[in-house]
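Below: a set of structures, written as structure tokens.
Derivation of every value follows stated rules applied to the coordinates shown; laboratory data play no part. Model, not experiment: these values are computed from the prediction. Cβ atoms are built from the backbone, for glycine too; each structure is taken alone.
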Structure I
Amino acid sequence: MYTARNEDHISAIAAKHGILSWETIWEKNKDRLKRASPNMLFKGNKLAQGGDQLEIPSKSEEKESGQTGKFNKFKIKQGSLFLRVRILKEGFKPLAGVSYELALPTGGTFKGKTDSNGQLKHPIPDATTHATLTVRVKASDTDPPPPTGSPPPAADDQALRGDVPITWELRIGALSPVCENAPDQYCVPGVQQRLNNLNINTALIDGINGPNTTAAIKSFQEIANITDKVSKPGVPDKALTQEKLRKVHDGPSPVAPADA
């Protein structure tokens, strides 16, 4: 059995074991794992050290028939791994049309602009677990909201300000589930990861619903207007907090918590 940890995702695990398609591993484990997404594996935390257990099938030879004396073409079934990232600014609004550069450890680099949803999407090698993403945003997009009643900045001041580069080190495959009993119904590691990605700081990703995590969950519940609906503010609950967090963080289009 193989224990998922760190940045393990099913495509990387397949590549690590010399298996051509991640579907081979998924078919062997999907009934036991019961994960909505093949790439959404629990990686362990401070309380539950072990992550998801996967049975790795043995490699076997597959036979195909062909005619002698002729050129026979065989196609190997192999899935593609895509990296999808959304860049949001304050208010959970998409950062659309900004230039970015995605650098892979293998030396490959992608350049482009985010779409109307603030999203970029690229195929990457199956074994990829890290990447560096740099976006260049307008200086005004990084400014805090001006005080109420303050005059707008002068046009000349804005013209002199260049784009601001922002860089993130991405851990591909590090995200844990948020609604699938990983390791229990509260999915605290997955909740912590998503809150941090949304700039609602929980401090450590340790699976412990301590003071910082409780405060972060309360903040999200307030933003989502569900504080009076949850049984205990500051504690994850699958139907409201975790489901809204999944829609805001994991969905293809930006959704503000109050609208999720």
Structure II
Amino acid sequence: MDVKEILSEVSSGNLSIREAEKLLKMNSVREIEGIAKIDTGRISRRGIPEIILAEGKLPKHVAKIAIGMLRDSEKVLISRMESKHEEAVRRAVPKGTRVRKNDLARMLVLSKAGSRKSHRDHKLGKGGVAIITAGTADIPIAEEAKVVLEETDCRVITSYDVGVAGIHRLFRSMRSIVEEDVDVIIAVAGREGAMPSIIAGLVDVPVIGVPTSFGYGYGEKGVAALMSMLQACSLGITTVNIDSGVAAGVVAALIVKRSRH
């Protein structure tokens, strides 16, 4: 049972406070065959599901962790996935589990049969998150953030390949983003990472800078982009780690949820 179900049972008199306390303690962390300890209460505390990082893990371990998480959660997200991870997960998930794949982001979203669908199936008003990339190579990292945001019921609009090499493209995109009245902007850029600083000087909402590892020579692998975003003279920029689209998506989701309150 999740937290809501436990509280409902207490309210209806079917469960004592002592029994409920024990269940809540048991539910906080679940260990899976000695290979992982999953935080089953994170979705209740933060509104953000625990996300499985497939990178560096054996496919069979990723599958076992995903199955264990599905017991306690409506949905499971898997990031940085290779085809071998996907094959193992698809073989292991219970019949009826909905599986959505984002090839660009290398992510899988598993949803229990009968669970509600995300906001993509509903028309929402203004607000939410805008995701902008400087170049086409930055799109996979942007899509990581997009998947996280969609699965936390945030409205997302995107504008890709509008970097400072042709800055007129950025200004056209910014006009439509301002009209959408978003709560936060995620700016994804490699090379010198200049785009977030320019955007932050134009808008009155938080900007999350995501440096990407697309760049070569001096300051290669995203180092120059990261340093540029950290040294930005425009105020209002929060910078996450190199290629960290998931982290940017989580921060943006928390901002949106607070703004809704």
(message) On distance in nm of label points 7 Å out along Cα→Cβ at positions 15 and 223, which of the structures labelled I, II is highest?
(response) II
(request) Work out the source of 0.95 here, i.e. which of I, II gives that when FRET efficiency 1/(1 + (r/R0)^6) of positions 135 and 207 (r between Cβ atoms, R0 = 30 Å, to 0.05) is computed. (result) II
(message) Quick check on the output: 82, 48, 27 is Cα extents along the principal axes in Å, derived from one of I, II. Which one produced it?
(response) I
(message) Of the structures labelled I, II, one was used to calculate distance in nm of label points 7 Å out along Cα→Cβ at positions 55 and 127, giving 2.7. Name it.
(response) I
(message) To test your reading of the models, identify which of I, II gives -6000 for helix-only ellipticity at 222 nm (-39500 (n - 2.57) for each DSSP H run of 4 or more, over all residues; to 500) when calculated.
(response) I
(request) Could you tell me which structure in I, II was used to calculate relative contact order in percent (Cα under 8 Å, 6 or more apart) as 13? (result) II
(message) With mean projected area of the Cα convex hull in nm², for residues 151-230 alone coming out at 8.8, pick the structure among I, II it was computed from.
(response) I
